[in-house]
Structure I
Amino acid sequence: LGRLQEAIDCYDQAIAIYSRLVEEEHRDELANALATALMNKALLLEKTENWDEALALYEEAITLQKKCILKAGMIHLLPSLLKTIRYRLMTLFDLGRWAEAASDVSLFLDCYDSLNEDAPRDATQSELKLFIGVLKSRNSDDMDKLLAALDRDADRLRVEELRLNRGF
């Protein structure tokens, strides 16, 4: 845990600095750097099996990225938002938290559908391919549990369409 804890401590320092700059000095251009630091710390916390804190950091990063995109018009950050959602989705899959995973599938697809036209196409398409890869990598039992957890018929149809079109 030595080097891992050292890395977590470094991210704590970065998060503290970015938080101060964004919140107190209103340096909104650094908000995505803060979100990235939160996401990277979450990835490290997963290695220590600190799932709840990792999920809370993903949530904080997603909230911050959505705010940047929707309120500040930073549409170029859509691929970063999709990446953070994808990482949280993988964690929720691994924990068998199907209802929350279904919410992330809906969130990913909603963000992709509603914001994709103005976002950087290559990066956004890459994130969609990686997202589909996450779904493809799961066994059929996991996919059945996910589909059962999806509340809205439209989301089920969208995931089923992805499943059929991508061969999983």
Structure II
Amino acid sequence: MANYRSIGPVFRIIALDPGGTTGWATYSAFRDPRLRKFDYGQIGPEEHHLELFNFLGLQQVEDTQVVCESFEYRNTSRAGLVLVSKEYIGITKLFCLERDIRYTEQTASMAKAFVKDSHIKKLGLWSSKDNHAMDAMRHLLRYITCGPMKDTSLARQLLNAAWR
């Protein structure tokens, strides 16, 4: 019987923009170094604690890393203020702790200052109808190009394709 797991991804980065609607973006690398895949989507807007936990489980591969937008409370109340993002961050942190998965947080401003809409568009990863997914994509691209992967050929390829 064939081992189908061996043809799937061996490395994955999951980026999250947690909130009322949680945006996600992933980068997957396969055993064949020529194969890589970016993907994105959104979970919600209904309450989605269990859905997020299950999503993370389905996305986990041999080597998984998670980058998540951090929660920044600005001590100002406004109409429609929802603090549920802190709950989704907690679910994500617990998931990573239980499975010994590398977990990193970035502020919204870190991602938005470095990754503009034009960069995502140049890479062919843009979707105008998935705002939260595009925010997660910003975190993913910043993590790859400025984080622990900044010295990889992937980071250089992305920078050359979209920032130069």
Structure III
Amino acid sequence: MNTTAPARPFKVLGIQQIAIGGLSKDKLKTLWVDMLGLEVTGTFASESENVDEDICAIGEGPFKVEVDLMQPLDPEKKPAVHATPLNHIGLWIDDLATAVEWLTAQGVRFAPGGIRKGAAGFDVTFLHPKSNDEFPIAGEGVLIELVQAPQEVVEAFSKLAATSLAG
């Protein structure tokens, strides 16, 4: 544990999504939709990200977690969204810009692209899965998406935390 880092000026509220990749999202849908009962709530495709995905959901309201079922548009191109079956996890962040600024100052490496709109319409950025000399802290093999939580989610997690502390 790094005890020299200054106080963290943001909160990780909870899991926003998990993204699972495969060569065929039809096979993924057989398990996640047909067998486990998740609902497909949307789709997303991006040539620059080489992805065709179905967006599914578990849970309701501010505690809903996305499960993105992804396949590459072209299996020969990068990024290879199918190469790591658990492609990435997404974390709700209460203040994304502050988090990026603070984490960068601590030596956390971010993937190229900066803060941008993600598939679900929220501002996102990604922690790089591999560190380097300039930025020695990274996902240690896991791509991590930081997602700006909407006010509804921030308030729901604040109420949950207050209830937990009071009880």
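Any read-out appearing in this document is the output of simple, stated calculations on the displayed coordinates, not a laboratory observation. Model, not experiment: these values are computed from the prediction. Cβ atoms are built from the backbone, for glycine too; each structure is taken alone.
At-a-glance table
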quantity	calculated
Ranking I, II, III by distance in nm of label points 7 Å out along Cα→Cβ at positions 65 and 97, the structure that comes out highest	III
When relative contact order in percent (Cα under 8 Å, 6 or more apart) is computed for each of I, II, III, the largest belongs to	II
Winner on distance in nm of label points 7 Å out along Cα→Cβ at positions 41 and 129 once structures I, II, III are ranked, highest first	I
At a computed -5500 (helix-only ellipticity at 222 nm (-39500 (n - 2.57) for each DSSP H run of 4 or more, over all residues; to 500)), which of I, II, III	III
